[in-house]
Structure I
Amino acid sequence: MFDITAQDIQVYLTLAPGLLIALVFHEVAHGYVAYMLGDPTAKSRGRLTLNPLKHLDPIGTLAFFFVHFGWAKPVPINPRYFKDPRKGMMYTAMAGPGINFILAALFAGAFHLMSLFNLNPQNALYAVAYYGVFVNLILAAFNLLPIPPLDGSNVLAYFLSPRAAYRYMSMSRYGFIILIAIILLGRYTGLDIVGRVIVPLVQGLGALLGVPL
């Protein structure tokens, strides 16, 4: 069903470290900010850990490699603990993409450091750093799409009226279906919405970091 070549396997192996770090830190950032704002839910369930086994969703991880779209187990958040639930949810949502942007900058720094010391460009560490930048920027940019339950929806909901925000966030039950529909729409038609929004953004951010993507 899937035609995977030796080159594909090599790419996956060099992509895996950045992907693992990106997904784990993304979820931990959500949980940690929620904890700092008074919500102990993630901590009580053992999710404030860098142990990837606590965060990775097997199907979501495999999906990333086969259809270039994946996910981790969402960190449980209870906004009732926040003094200001709407603002708390916005800050918690921003933490995930925020840490991915920071990680992308760190991977870019490693990429340039290896160049500075004239490390052989064929070295696998170059590829790990390169894909570390790519994966973190993709994850951050994709999660900022204002489609419930992605992080961008909680940011946008903060600026809506309470009633409008409630109606908007009620779309979360259909969010996964909407995302799959958008991806398939871009793959099998010329209306590649994600490609026209996400790819230019990621390429632009990569250029700012000095890493051509």
Structure II
Amino acid sequence: MIVNTEETVTLIGGATFDQDMARRALALAPYVVAADGGADAALAHGLRPEAVIGDFDSISEASCAALPEASLHRIDEQDSTDFDKCLRNVSAPLVIGIGFSGDRLDHQLACYNTLVRHPAQRCLLLGREELVFLAPPGCLLPLEAGTTVSLFPMGAVEGVSDGLEWEIGGLNFAPDGRVGTSNRARGPVQLSVTAPKMLVILPEHTLEPVVEALRRTTAHWP
């Protein structure tokens, strides 16, 4: 592992994010890591990452010169994304990713693929309007009634719920079959799923309570 910490990590990518998003992430996750060109974005927001991980095809020479050489971790392979390189080289209780959503749909889809490929690393991606994370085996989400809850399967998966307008028990989900978008919470939602294949998509304003819920969740995927 390049990064091994008991702190929650803010992982910064190269997509657009604003100062408020950075402030909210850092309040919850003060340990900063950047994915390749995310180092440029971090420095532009006055943040100095403890580590920069990637193939270094997008980080600027100015950023490399501004950061300690020991913090630069170049991985010379093109078979995975920089986000993938980070998740497999960071050990932390939780990672909050900013700068990974919104600019390019293909990059965003690749990030969702990476969440599923590394289920043991709990990670939440914060965008301008939504947050996305891989559902753990079980969790209690402290949501208010009326909150939009979308469940999108990245593979075959089943589950049970308590607290949704349309409960999911007995349903078979698949990316080319039934999906669970545009559901609603009736209040706090208890969710359990059978495999590390279900993405949970919530409004961005739920960040703080959802992060606390994920921190309290003891069930992990191997």
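Supply the structure label, taken from I, II, corresponding to distance in nm of label points 7 Å out along Cα→Cβ at positions 140 and 164 with the calculated value 2.8.
Values: I: 2.8; II: 1.9.
It was calculated from structure I.
Starting from the value -6500: which structure in I, II was helix-only ellipticity at 222 nm (-39500 (n - 2.57) for each DSSP H run of 4 or more, over all residues; to 500) calculated from? Derived from the structure labelled II.
So mean count of other Cβ atoms within 10 Å over residues 20-27, computed for just one structure, reads 22.6; which one of I, II is that? Intermediate values should be presented prior to the final figure.
Details: I: 22.6; II: 16.6.
Source structure: I.
Identify the structure, out of I, II, from whose coordinates P(r) over Cα pairs in 10 Å bins from 0, in percent was calculated to give 8, 30, 36, 19, 5, 1. Let's see the in-between values first.
Values: I: 8, 30, 36, 19, 5, 1; II: 8, 35, 35, 16, 5, 0.
This value belongs to structure I.
Read-outs: derived from the displayed coordinates by stated rules, not from any lab. The structure displayed is predicted, hence computed values, not measured ones. Cβ atoms are built from the backbone, for glycine too; each structure is taken alone.
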